[in-house]
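Each in structure tokens, the structures are laid out below.
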Structure 1
Amino acid sequence: MRRALQKIWNVFMKGDLILLLLCVVASAFGCLCIASATNHHETIRYVIVQAAAIVLGVMCYVAVSAIDLDFVSEHRGVLVVFNIFLLLLLIPFGVDFNSGNKSWLDLPLMPVSIQPAEICKITFVLILASVMASHQQRISSVKSVFSMLFHMLLLVGTNIVISKDAGVSLIFVFIFIGMAFAGGVSMFWFVLGGGAIAAGAPVIWNFVMSERQRKRFEVLWNPDIDPMGLNERYHSMRSLKSLTGGGLTGQGLFNGNRTQIGALPAQHTDYIFSAIGEEMGYIGCIVVLILLLAIVVRVVQVGSRSQNYLRRMVCFGSAMALIFQICSNVGMCIGVTPVIGLTLPFISYGGSSIVSLYAMLGLVSGVKARPAPKRRELYVRPY
């Protein structure tokens, strides 16, 4: 046990301490924002839970840094089974918390609920990176592309059927697109995929998407839908009022006239960016974006410096997950993207989100510690 801990520590010290520092700074700033956004509840429970999740997340970061990516790549089938098993647990233990999507696991003897999609996000990056590495010499071949597509559709389809959460499932799609592009897949496949999506869009719109899901998109371009903000536009209008209400410097931390009475829905989770805008102004929003951009840039930088294809793909997949989640959340707050329930990384309240983010970036730290495999050649059986 002592030798194992020493090995983990040695790998961690060679890992990316700069990335960890950026994550901790962003998380600490997030705790401050959560404290203000939940001040009207007159309890510090949210801050305590978030702080505990950060500590656990840092521990996961350290532990995951020591993972042998080559070993994981050789056993990616285990990760596929793990993902499906985790999502299947939603059938007996899933809860929706009045969101309409059964996306959280409320397991017996577990003090908190967890979101399986957050964990699957990490394992999916590993699975896809392994598949791509095994086909890297012919990455644009039909077999390679269909193998990648199979793993993406398997996870997305299972998650949608069981949890009904199409929004969260989009993150897997964008990870797939980003990794395929970074991995060198021919533009022919992107054009073909875009054509297939365009051809299938009417069918998806009319027969697959529910009325509620369609309304989330329609409000983005149709001003005649709920102009008073009483139904479909309720959240976005309140979000914009808070976001723009702070001006350049904001109304002051713990002094937002809407935030401090809880007038903004989900102001400590999905709409925390709007709460920051009200209390810290546009300057506060820019600080948040700079912090998150620095994390993304560092992840891409680590991947770019690795000469190993598998490790580069792990880093680029992690970066893509962060980019999509940031753009989706901020876009939702400013009213240019549909509401799909994704939190702002490291800033929003959410234990499973924080822990999974640290774990995912622990993989990047491991790449920094070991930018190339120990063995000169590694054969991974393609399938």
Structure 2
Amino acid sequence: MSLTAQEKLHLKKLVNELKHQRAAHTEFVTVYIPQEYDLNKIINHLAEEQGTASNIKSAATRKNVQTALEKMIQHLRNFKKTPPNGLAVFSGNTAATEGKQDFRVWSIEPPIPLNTRIYRCDKVFVIDLLENMLVEHNVYGLVVMDRRDATLALLRGKTIVPLQHTHSEVPGKFKAGGQSAPRFARIREEAAKEHFKKIADYMKEQFLPLGNNLKGIIIGGPGITVNDFINYDYLTGELKRKVIGTKDLSYTDDFGLQELLEKSEDLLYQEEVTIEKKLMQGFFRQFIENPKKITYGEKETLKALEMNAIDILLISENIPEDKIFELEEKAQAGGSTVKIISTETREGVQLKELGGIAAILRFEIE
């Protein structure tokens, strides 16, 4: 599952905050509650741990652990049941000076369902599971090819990662002098077959080791060439099952990969990259057709925000995090939708160049 830029930002902010907390002794409490797990069982377990903590020799540590557990129990009682994706909760005395008290509780419903139950009391909070969610695991294999060249790449989140380029020895359309047309055609056909076999071998080497993280393979190129490649036995059954679609393309290099991505919106409609591109394309369409229904740049967009005129607020991930959260809070208070746009697409780069802040408006403003 791919996280949206917004989910990543909020999760990253929490992870960074927790990462910098340190306790003098083993008194920070971390609890991960799996999806659909009975919340009352967790609360009862924490109450038992409070009793067990009475055996801690150090009075200060004992008090800190018991209070952290009590704060966490109080926090959990605010939930009627475990959220759909589970819950991660962190509690402890975060005062920098020993002997001082500053108890804090954090909780988050992770963007990816939890299936692990954890209770830990330590000098640091356990954040490995959340950090792992920030890593993009799911990928698509991309192949652009014709009878002369092929490029393999991965689509990881919104980023195209080129893997391999191969060039064939298929002769050009004009035969060398003295060769008969049938013989020349056979040479071309054999060279093309070797080229296709090589592409299939590279696909096997590059894509199959990804296992279940490979969500699918999309192949692009001239229609006849792609059909020849797909319909013969160049690909193993395992690779064929991973092919989710083909697209007719003009290029086989980096331009081809971009063209393949743009033409595969129907196949990638659930992926954040497509959602982002459509949002930004809608913005630029309004920019041309009805410029009074959009704003860009911080000054003009903030003015529209104060007027409660914004339907969708577009914020580049390049903007400082504090400013993103400030804008997000203002926008949500006025009922606006907030979308954080990465800089990994051409449209995202254009937003960055417009000042990193823009909006599609509910109504025209002067």
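Relative contact order in percent (Cα under 8 Å, 6 or more apart) was computed and gave 14; which structure, 1, 2, did it come from?
Values: 1: 29; 2: 14.
Value 14 for relative contact order in percent (Cα under 8 Å, 6 or more apart) corresponds to 2 out of 1, 2.
Match the computed value 0.30 of FRET efficiency 1/(1 + (r/R0)^6) of positions 201 and 337 (r between Cβ atoms, R0 = 41 Å, to 0.05) to one of the structures 1, 2, and report its label. Could the numbers behind the result be given before it?
On the way: 1: 1.00; 2: 0.30.
Derived from the structure labelled 2.
Identify which of structures 1, 2 gives the largest calculated value of Kirkwood radius over Cα pairs in Å.
Numbers: 1: 21.8; 2: 24.6.
Largest one: structure 2.
Can you spot which of 1, 2 the value 20.0 was calculated from, given it is mean count of other Cβ atoms within 10 Å over residues 57-64?
1
So mean count of other Cβ atoms within 10 Å over residues 33-40, computed for just one structure, reads 22.2; which one of 1, 2 is that?
Working: 1: 22.2; 2: 15.9.
Corresponding structure: 1.
The value -22000 for helix-only ellipticity at 222 nm (-39500 (n - 2.57) for each DSSP H run of 4 or more, over all residues; to 500) was derived from one model only; which of 1, 2 is it? Kindly include the intermediate steps, with their values, before the conclusion.
On the way: 1: -22000; 2: -13500.
Computed on structure 1.
Read-outs: derived from the displayed coordinates by stated rules, not from any lab. Keep in mind it's a predicted model, so treat the numbers as computed, not measured. Cβ atoms are built from the backbone, for glycine too; each structure is taken alone.
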